[in-house]
Structure P
């Protein structure tokens, strides 16, 4: 009897040790990605298959950079949390954030609490040191109060812009380890410009998705890129499509140039016509059926509603759209803030 009890205690302790072996320093278990995850899409926003990921998503995604107070979001913390849930209630399922977006990860974590498996959540790593990747992901999961990520991206900047392609692929290898451990579902990267590097990453065949600056105004983070960079960006889209990658468009409204900031940039422009710019910019991008998803920062409920209405209506890119965007952009690109952003 004594020997049998000894064996029972041994087996109990062995089981506990095995469980402890798959726990991070943060206390989060490996393999948290749910098997067979299926996202309820609703019917308010058109959907597209997200490349070869096997995931179908509404084509409007939520850009979490807009949740930062530093980005002049006028809402209280409580109301920003409610805004996240409101966006989900209205049919948005793709939510994007990053560790450098200040309080954005924390807000998204609170806003999506209890409905985590109903959404596709993406965050980014910004470290250029492969040895720091796991720690960075752990920190993001702590901020989000979540056990897994649907996608993890190498951030454009800080990140890819500051790295060589070789260094980026070292970071990529660490992200693949997390994917193999079922901590993340998909691995990708984002690029505001520097599309020569982006093309090299795409051509490697090792990424599931990419997020690229793709809007009527060829604007990155802090630059208006040249004709050469525009052509490289177009090549990135073509190659990513060929390889079946999920393709996300960011800077669809030019980082607010064709949206909330339009009246400040060209104050003499007709106010009523300014209101039509965001919808025209969205329809411009949606001409390209290779783009699976638009991620747009929406700091207010009114912007969520307006963008969903645009997508619910006819999204044909019209001659009026073309004329409006051309007339405004000629004026905007000639103003001092955008002139200072021009690069070769």
Structure Q
């Protein structure tokens, strides 16, 4: 289920005639503001989009922002089925977007990455031990020993609906290999939902996971670094070899995989943010939102929110990309 929020914009902005490359560009034809960017986005972006990026976009353009949050895969499925009709889609990973090609879009831009961390409740029964691991006073292996302890309340998302859920399974598999954990550690940590099932008591909706942790209902949970930064969560950082946050380690991440319902096998891949417009609704406002995200001001807000910026990279048909978005891409 997706969560929808909305705010209204009132400020009109002039179009810039300078692209991210710094070279002069043809003047942009002015248009009357007042459209709506209807943005479907990965649930991990909820705080940043609703509290920071959405309001900043409204102030910069005069367009309104409407957001809905859910797992990227779930959103992709809802778009394909016609259950929701956003005009922008921000996904963790490209596959939820490519699943919509070519009917809904023919391109996307990759612009940021966010590694996995393990967030935890410092006041819980395991809080002192988890804090010692976070501070480097205890080895990282101890984290996985704790998570495998019977009764340890661990939260994660459904790998069938959310890339973070699949990535957490892959991270645990990588940790068993890289950290030389005892055989069977991954199974003891992940339990009956390890192979993509949604019946495990560990699995929660993405937008409910961190609130449960903050309420003291969980000892620890899966999280993106960006979520931990934005929500001021206590967290344990993971090495790049297992956190799925570095595009340079893509080949290593691919050695881990998770089998989803129906038998589909998903291999580990870097956790990157991708954005595209969807062929419905107010196209001008949608184009303006993506252009704002990729602008220097927009990217700075993602960086301040805990994301690692990567050089924006276009995938797909350049001829289908709106001119306002092309102006924000590196030459």
Structure R
């Protein structure tokens, strides 16, 4: 029986920490202790005499650690002596969500603004500072796995890249997936694999992208542009940086086609709107347009084929409190 349990996949573990309710004199020490257990060991100090306020949500997978970190002004450091006492053997990626930060390392320093990320070997000395406080996502990857995913890249210097508006779709989707996984009560089964595939593309500079990574980036782009009735396979493939044929192959590997995926997603979003009290004032035609249908009749027909109910029947059932199946 024990061997059967050991064969089961490891479930992700969630940790949460907040300084709320902790005596100010103990906050930095306990903040350091939490990070050492759940993310990366850090030497942390505040910039002024104000009490530290900090909170962190952590999600641990067998190969990855994810975190969303918020806090008041502070400095975090891993010096050579500190690293000797607290080795991690991981590469860390910090995604700035708010506030400017500095990043000192052996070769100089980098500034980091919201929408930018920095990737660095956590067992090389660095110091990070947040004069206005911090709000960021963090991803750590074991160094051997990083070498495999990046094609053997030696990370002797920090690598800065954009993940906000205008950035590559893989980097954008990587940050979105991390944030969504941390916000979810029960992350999807494929989160770890998808994050790894997206990270592979980012870490290799787009050279080592896989079908799974392209598929995740394409899905993210489609989600963000679903209301555009002119959305096309050519547009999606161009945004992801591959040919239409390669995009089709990526979807085929998951048993899908781009067109059917877009149609299914539009119908799912339309159904959710029909059942939402927030969209009560919208007519069926308005909802159809919002999810990218040019024709209300086509929306209604494909909706009935998909859900075996008309849009109006679905709205009526939702008003009566009947849950969507």
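Readers should treat all values here as calculations from the given coordinates under stated rules, not as data from a laboratory. For clarity, every value in this text was computed on a predicted model and none was experimentally measured. Cβ atoms are built from the backbone, for glycine too; each structure is taken alone.
For the reader, a short list of remarks on this structure follows.
- Structure responsible for 27, with relative contact order in percent (Cα under 8 Å, 6 or more apart) calculated and labels P, Q, R on offer: Q
- Volume of the Cα convex hull per residue in Å³, for residues 125-292 alone derived as 150 - corresponding label from P, Q, R: Q
- Among candidates P, Q, R, the computation of mean count of other Cβ atoms within 10 Å over residues 269-276 that gave 19.5 used structure R.
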